[in-house]
Structure P
Amino acid sequence: MRRATYHNHTFFSDGSDNPQEFLRQAREQHVDVLGFADHYYRESAEATTAPEWAMQPQNLETYYRTLEHLRTSTKDVEIRIGLEFDWLDGSAAWLVRPASDPRLDYAIGSVHYVGKDSIDSTRDFWMPLPQNERNEIICRYWKAVREMAESGLFDIAGHLDLVKKFAVYPTCDVTPLVRDALDAIKAADMAIELNTSGWSKECRECYPSEAILRAAFHREIPVTLSADAHRAVNLRAHFARGTDMLKRVGYREIARFEKRERILEPLD
């Protein structure tokens, strides 16, 4: 199996390192395929700014040029160019064009917001809320994941069940909503990622949970493995643990992406 990772953030968004440092770490950590997926966030088609944690619109072309230069000048590591698109209410209308950019090898669709509320930026958002309001937000999160998949714009569904990041869980049954989201991902022919970063968060569990991963496997939804690294040194954080989980669930192949085409390779 070629060692590959697709969900990584540089200083073009909220990462701390430049692409060259990621490449250096890829060599040290024996990564064969290195993908970049900095945050693409737009509140509207006319937006000229983005939050400080996302790539600023004026830097997008520099991002593409920098990664293309890295790709053409690197022979020992395969470079892949991606973006992590923030799914917002109604955003399909203005994400069609950037998500279809021919320079992309893959596009990750992720839900970080429910309405105007960021669900993963701070624990302080959740703590004052009564449980019934928490339940409502979690339900709306899964509906947003379904809508993101139904847009048909993306190749990979990012960190499913991110909503549990701060160890906040529903007291209502969200199983039908999770099922609908996974069915939409399957219908859109998307892959999901086993995102290992959750093991370092308060939830102490990867995204998605093993139960959701099993439901995805049952639907024959392909999977990738990524650490959602915001520092190059974490490029393969918890990868051994993630590989063990994939095998335990039943996965024997892992998805790879190039020029928006997905291939499956053996999971060794």
Structure Q
Amino acid sequence: MIISDVISTFEQWANPTWQEKWDNCGWQVEPDILREPAGILVCLTPTLAVMHEAIALKANGLPVNLIFAHHPLIFGGLSSVMAGDSVGDMIRLAIAHDIGIYTAHTNFDQVADGTADVLAQQLDLQAIAPVVPTAPGQDTARGYGRVGNLLPAQTLQQLLEKIQSVMAPPRLLYSPAANLQQSIERIAVLGGSGASYINAVKQTGAQAYLTADCKFHQFQASRDQDLVLIDAGHYATERPACQKLVGWFQRQGVTWSQLSEQDEDFRQFF
């Protein structure tokens, strides 16, 4: 399957036009590879470590010609491309080694089997629905976050243990003074930085909310609304969807697709 067909098929599933206005989904670097058979290295964040991994794999005879990332490489007001700058070096290496970089970010967050949906699947949630639908009346499965039911209900302690088991974050943070024996029947999830959705989550009837990048006052606000806020980290909440993407590419007919081993968490604890 050639790269242009892979991207076309993906965009039928997660259309880049659904991205937020501030986002930058789609091609970041396309070094004239659209007609080549696709060899895809999937990652959460397109860093120099991932690029060097792709180059090394290619040097060892593997057909790598596309880094498919969740986070954009070019984000915000890029005004120049210079050697010694991480983005500039990524662009230079991508063109020099014929390795494209493509990003699916907020468009991929919204869809079935996207970042939030995969989290809900990992926790075996039932009767799943978006926290904030983005296509009401058209596609009831599209939207930010997911909320669903735990059957049977679990204690908060059991829920935290399950999150730790399936996502393996370096450290779980959760609301202060939370009762670990509290029964949790309904939980919301959103991969990455999801604290801005706390009020929307509360309206769904969720008793707990799994997301990442939460700040002091957001934990306080959640506690005051009787919502247990759980922060598993950006990497742990979005990497599972990247892993699932590898299988999706293979089912589309891509002959070589692999999850990056050099993706970095950037969140470690002693």
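Brief remarks follow.
- Parent structure of the calculated result 1.2, given that distance in nm of label points 7 Å out along Cα→Cβ at positions 53 and 69 is the read-out and P, Q the choices: Q
- Structure (P, Q) behind the derived value 34, 19, 17 of semi-axes √(5λ) of the Cα gyration tensor in Å: Q
- Among candidates P, Q, the computation of mean count of other Cβ atoms within 10 Å over residues 29-36 that gave 15.1 used structure Q.
No value in this document is a laboratory result; all are computed from the given coordinates. Every value quoted in this text rests on a predicted model; they were computed, and no experiment measured them. Cβ atoms are built from the backbone, for glycine too; each structure is taken alone.
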